[in-house]
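Down below are the structures I want you to see.
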Structure I
Amino acid sequence: MKNIESLINKVIVEVLEKKDKEENVIKEVYVTQASKFDLQTELLSDKTKNAHQELLEGYSKKLNEISAKIDGCDKSGANLNSSEFRSLKIDEAYNHNASFLHGLYFQNISDLNSQVNMNSLSYMKLSRDFGTFDSWQEDFVACCLSARNGWAVTFYNPYLKRYVNSIIDLHSDNVMIGMIPVIVIDCWEHSYYRDYLTNRKAYVFGMMKELNWSVIEDRIKKSEKINKIL
């Protein structure tokens with residue numbers, strides 16, 4: 001009888017310990033869903049727009065898959081040379097940035113009535129930090145033309161307390177930490193080759209003419225609020 005009671009108690013303890021461990025596990029799985037964008041611009045063909053949307057959906061789907069794999073990955077085998085965990089974390093950053101940047105890009109282009117107000121925060125802050133608004137534009141276009149397969153981004157830099165232009169190669173190379181993106185242009189060849197062949201400059205000038213300054217203004221206002229609490 002004592003043996004049975006002892007066995008029952010042992011089983012109860014094991015069940016409780018297992019439940020306690022399961023409750024304390026922090027699940028890393030998360031689910032992202034790609035937004036649908038209806039780009040009104042005529043500077044990009046429907047085929048290019050559709051291909052862009054498919055890419056965004058693919059990156060979001062892959063990010064979810066990677067997240068699930070990280071959650072089930074044996075982290076005890078992680079090392080700096082070659083491990084499943086290391087590879088997954090690198091792929092996580094790549095697909096996260098790809099999803100995030102595509103969304104920002106679609107939101108800040110395709111304004112058929114694009115116009116920047118000289119009294120806007122956007123105009124004043126970019127003019128302040130680059131000397132003139134035209135100097136910001138010249139520097140930003142240079143970033144667009146210098147990015148390999150990647151991105152040109154105007155960031156708010158909390159460390160320097162100013163706006164800066166930056167080049168991102170691929171989706172995650174050359175990214176400065178802590179930056180807040182406010183203007184984003186996709187400079188991968190797939191974003192323009194079907195419509196402009198190798199003439200990236202024509203594509204960039206077209207996107208610049210249709211920047212959505214209302215969206216950009218909202219981003220800069222948020223950046224300024226963040227600046228006040230840092």
Structure II
Amino acid sequence: MSEDQVSEKEQLSRLFELQQLDTRIGNLERELRALDDGTALRAEIAELNAGLAGTSDNFKQLDAEYHDLNLKLKGAEEKIQKNKGRLFSGTIGNPKELQDLNQEIKVLTARKGDLEDQVLMMMEDVEARRAILKEKRAAIDARQQDLAAVERTYAEEVQRIDAEIAVLRSQRQPFVNSIDETLLDIYDRIRARSANLAVVKLEKERCPGCSIHLTSFLLNKLKESTDIVRCESCGRMIYWKGE
């Protein structure tokens with residue numbers, strides 16, 4: 001039988017097979033779109049990095065203040081030692097000068113005590129901030145590892161799905177080539193507006209596409225005529241293999 005002599009029912013049978021392939025392709029394409037490509041994780045990491053930058057800036061400022069405070073403490077200690085050296089060197093004979101020097105040592109010693117208290121308090125703050133900084137860096141490192149794993153899985157899944165789709169598309173081409181162009185165009189238009197489903201197999205006298213019960217007239221036409229029957233409700237083509 002030539003291609004021109006192939007009945008519409010035979011064409012519909014081929015369309016039904018094509019529909020199975022297109023349904024599978026559509027499912028795979030949805031699966032592909034639903035894959036986690038790491039977008040959410042990358043956004044989370046970016047937010048964590050922004051928080052880390054702020055914490056790091058604050059830590060650097062605090063650490064610089066801590067360093068300056070230590071320098072002041074060291075300066076006070078050195079001046080005390082220098083003045084004590086002069087005081088006990090025996091080179092100063094003027095009682096007033098000795099008294100003033102001794103008073104300066106007392107003031108510096110009090111200042112040194114204040115600085116030591118400040119250094120101790122700030123040291124605790126610096127260490128606490130350093131620990132927070134370390135925790136934030138560790139959290140980012142952990143999420144980076146999570147992202148790397150997600151990206152690996154995504155790449156593997158994309159490769160798998162793309163390979164399956166390629167096989168299915170190669171399988172569908174012979175069906176496309178063997179189906180009347182006008183009928184194929186109708187099929188494509190129905191599929192485009194009907195959730196990728198243009199041809200459905202009759203189930204318990206109902207159209208599976210919209211669950212509407214077919215009229216007796218359509219059921220008889222489906223079983224007795226060679227013409228293609230379409231659902232009166234959704235417009236899909238109804239395939240009946242025959243029993």
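Bear in mind that the values in this text are calculations on the coordinates, not laboratory data. Being a predicted model, the structure only gives us computed values, none of them experimental. Cβ atoms are built from the backbone, for glycine too; each structure is taken alone.
When helix-only ellipticity at 222 nm (-39500 (n - 2.57) for each DSSP H run of 4 or more, over all residues; to 500) is computed across structures I, II, the figure -18500 traces back to I.
With respect to mean count of other Cβ atoms within 10 Å over residues 149-156, the largest value across structures I, II is given by I. Tell me which of I, II gives 0.00 when you compute FRET efficiency 1/(1 + (r/R0)^6) of positions 101 and 213 (r between Cβ atoms, R0 = 41 Å, to 0.05). Only structure II yields this read-out. Of structures I, II, the largest value of relative contact order in percent (Cα under 8 Å, 6 or more apart) belongs to II. Among candidates I, II, the computation of log10 I(q)/I(0) by the Debye sum over Cα atoms at q = 0.10 Å⁻¹ that gave -0.75 used structure II.
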